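Every number in this text was worked out from the coordinates using simple rules, so none of it is lab data. The model shown is predicted, which means the values in this text are computed figures rather than measured ones. Cβ atoms are built from the backbone, for glycine too; each structure is taken alone.
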Structure 1
Amino acid sequence: MAERKNTDFDRPGGYAMPSGATATHRRAARTACAESIRLVGDDVAAHEPVPLPGIEPAHAADDPDTRLYVGDCRDVLPALPDRGAVDLVFADPPFNWDVPYGEWHDGMPRAEYERFTFDWLDACVDVLAPHGSLWVNIPDDTAAEVVMHLKRRGLTMINWCVWHFRFGQHRSTSFIMSKVHALYFVRDPDERTWNPEAILEPSDRASIYGDARTMAKSEHKGLRVPMDVWYGQYLGRIQGNNKERRHGHHNQIPEAYLERVVRSCSNAGDLVLDPFLGSGTTSTVARAWDRRSIGVEYAPANAASAWERVTEIGMIRKGSSAGRSSAIFGKRRELAKD
């Protein structure tokens with residue numbers, strides 16, 4: 001039986017529009033705090049931050065204010081003078097996959113890694129402003145633990161996005177991994193910063209089908225907010241021959257990914273923080289779009305390399321995250337006439 005448009009509801013367009021995922025996430029944020037949720041890392045003692053009175057950045061620049069601290073983010077974040085005033089946090093932590101991140105040990109026992117994850121997440125939550133947003137880039141094996149911990153900290157999930165790439169490492173014992181999770185949480189869904197106009201892209205209706213209805217809209221003709229699976233031009237993995245590539249750094253995230261996060265969830269002049277700055281992508285994009293930023297990096301050598309990129313090289317693909325179609329098919333040809 002063909003599906004029929006439901007017109008029994010007094011809603012825009014006559015469609016039945018349920019309360020949706022955000023309402024469900026609100027309820028989860030209210031109840032998860034009170035539930036007795038136990039995870040493996042809970043059995044390991046929490047990190048006690050090392051006191052860092054009068055902490056100073058290892059690197060700093062003006063216009064806009066850009067700072068890079070060297071050290072363990074679990075110690076640095078509690079010592080920052082900006083606690084409670086950070087508008088946006090983006091975190092791409094070590095995955096515990098035994099990757100050589102300079103001086104960092106990336107092969108902890110599972111329970112210790114989960115405890116480490118909860119500790120740095122707590123530090124990020126504590127620096128957020130009341131309207132702040134928190135994004136976490138994390139693979140399959142720790143995504144669920146991150147989600148559950150942030151829910152029991154009282155944050156609300158807005159989206160569980162997926163960063164999809166076509167250049168996964170070959171394997172024959174399972175399906176090739178071609179994604180990482182981009183988890184989007186906020187303190188308050190009603191007060192969050194959200195700028196959809198900054199990240200609009202051509203819709204499939206416009207790109208493939210030439211649908212006249214999307215071009216008849218009063219604003220944003222033929223455009224839409226991106227879907228929650230991210231792929232397309234400039235959104236692939238950063239390989240060795242990519243112009244964005246910073247040698248000596250691992251698991252580099254494309255500028256278009258960070259640009260989408262920064263532009264949609266912060267405003268010019270806002271403060272963006274990355275507790276694992278790595279190659280410097282977050283601060284590079286933030287600075288290009290007139291956001292203040294704070295980065296934390298564990299190894300001094302990696303921090304120096306990132307700082308060179310942030311202040312001397314700058315953003316290579318500014319504007320690449322919006323305005324491009326992500327349609328997986330070309331424009332549909334007209335049906336042959338009899």
Structure 2
Amino acid sequence: MLLLNPGPVTLSERVRRSLLQTDLCHREPEFFDLQDEARKRLVAAYALDPAVWSAVLMTGSGTAAVESMIAGLVPEGGRLLVVENGVYGDRIAQIAKQYGIDHEVVKYEWMQAPDIEAIIGLLDAKKFTNVAIIHHETTTGRLNAIDQLSRACKERGIGLLLDAVSSFGAEAIDFDGGGIVAIAATANKCLHGVPGAAFVIARRDALAQAASRTYYLGIARLAKLQDARSTPFTPSVHAYYALVEALREFEEEGGWRARHQRYAKLAEQVRAGLAALGIESALSPAESSVVLRAYRLPKGVTYETLHDALKAKGFVIYAGQGGLSTELFRISTMGALDANDMDRLISSFVALLR
């Protein structure tokens with residue numbers, strides 16, 4: 001079964017086999033060697049300076065990393081502006097509310113791009129310490145344009161918190177040219193690891209001033225203990241095995257640029273194949289990530305019918321979310337997939353539409 005949903009992904013045999021390595025106690029040096037390698041490779045994925053940036057690992061899904069980032073890196077007494085144009089922007093707003101963080105939400109329709117000029121105007125009109133935005137909003141497959149906003153944040157001394165859960169490892173992220181102070185991501189999307197290992201990559205100066213609002217996900221303690229080759233809790237050891245092996249494979253294959261190129265070819269192959277069948281893209285390629293694209297359901301075909309027919313052929317796709325569930329379906333090209341797989345997918349669509 002090939003997974004075309006936005007994580008978890010279809011694993012390479014190499015990563016799958018890594019899960020069968022020896023059992024490790026998380027208080028032994030062998031585990032800390034593994035943890036150190038994962039953290040080092042995550043920082044190196046975008047050629048970051050380890051003296052400036054730190055990768056902080058945690059056991060959980062991508063949402064755990066986002067929650068840790070928001071709860072820890074909006075300072076005590078700080079004020080957060082949340083940019084929302086999909087499910088995951090709304091999730092950040094809910095996290096801020098849960099922790100009692102003073103925040104404001106600027107909302108856009110889920111099919112709409114954020115108005116960056118208007119957001120910058122809001123930063124000038126009101127006082128904020130941080131802005132949070134989703135990089136790749138998988139609700140629609142939109143890649144939100146962040147560079148102008150990031151530079152504006154830096155000019156104003158505002159820390160940008162980036163949800164890069166579905167973009168880290170395949171899309172460009174300008175860590176040093178703007179105001180990014182942290183990104184949150186996970187092993188089981190563009191890095192092709194397994195669920196259970198998530199991480200925040202944060203500036204060390206931001207970690208030094210982190211707030212303490214949460215216990216298990218407290219980012220300051222996690223960072224401090226990991227720097228000392230320790231861990232506060234029992235981590236998902238085998239998920240870390242898979243993350244390290246996936247990161248080795250990632251580097252050997254050419255890093256995020258090569259992965260971007262690979263995804264882009266597969267995504268365009270799917271888009272062109274579906275367009276030839278009269279199935280429209282929800283967004284243009286220029287507005288979309290290379291990781292996932294959303295498409296309009298064919299006339300007279302429900303998502304359930306489409307999903308079940310494709311699953312019978314060996315493919316798992318994803319529904320639209322919320323109010324878009326009756327309009328859209330989504331296809332991701334992450335994971336151990338190739339052009340032959342996409343040819344078979346299009347052939348399955350042809351058979352269904354007949």
(Q) Quick check: 1.65 is what I get for Cα Rg over 2.2 N^0.38 Å, for residues 151-198 alone, calculated from one of 1, 2. Which structure matches? (A) 1
Q: Looking at mean count of other Cβ atoms within 10 Å over residues 63-70, point out which structure of 1, 2 has the largest value.
A: 2
Q: Work out which structure the value -7500 belongs to, where helix-only ellipticity at 222 nm (-39500 (n - 2.57) for each DSSP H run of 4 or more, over all residues; to 500) was derived from one of 1, 2.
A: 1
Q.
One of 1, 2 was used to compute distance in nm of label points 7 Å out along Cα→Cβ at positions 55 and 223, and the result was 3.8. Which label is that?
A. 1
Q. With semi-axes √(5λ) of the Cα gyration tensor in Å derived from the coordinates and found to be 35, 25, 21, which of 1, 2 does the value describe?
A. 1
Q: Work out which structure the value 14.7, 40 belongs to, where Rg and Dmax of the Cα atoms in Å, for residues 39-158 alone was derived from one of 1, 2.
A: 2
Q. A value of 25 was derived for relative contact order in percent (Cα under 8 Å, 6 or more apart); which structure in 1, 2 was it taken from?
A. 2
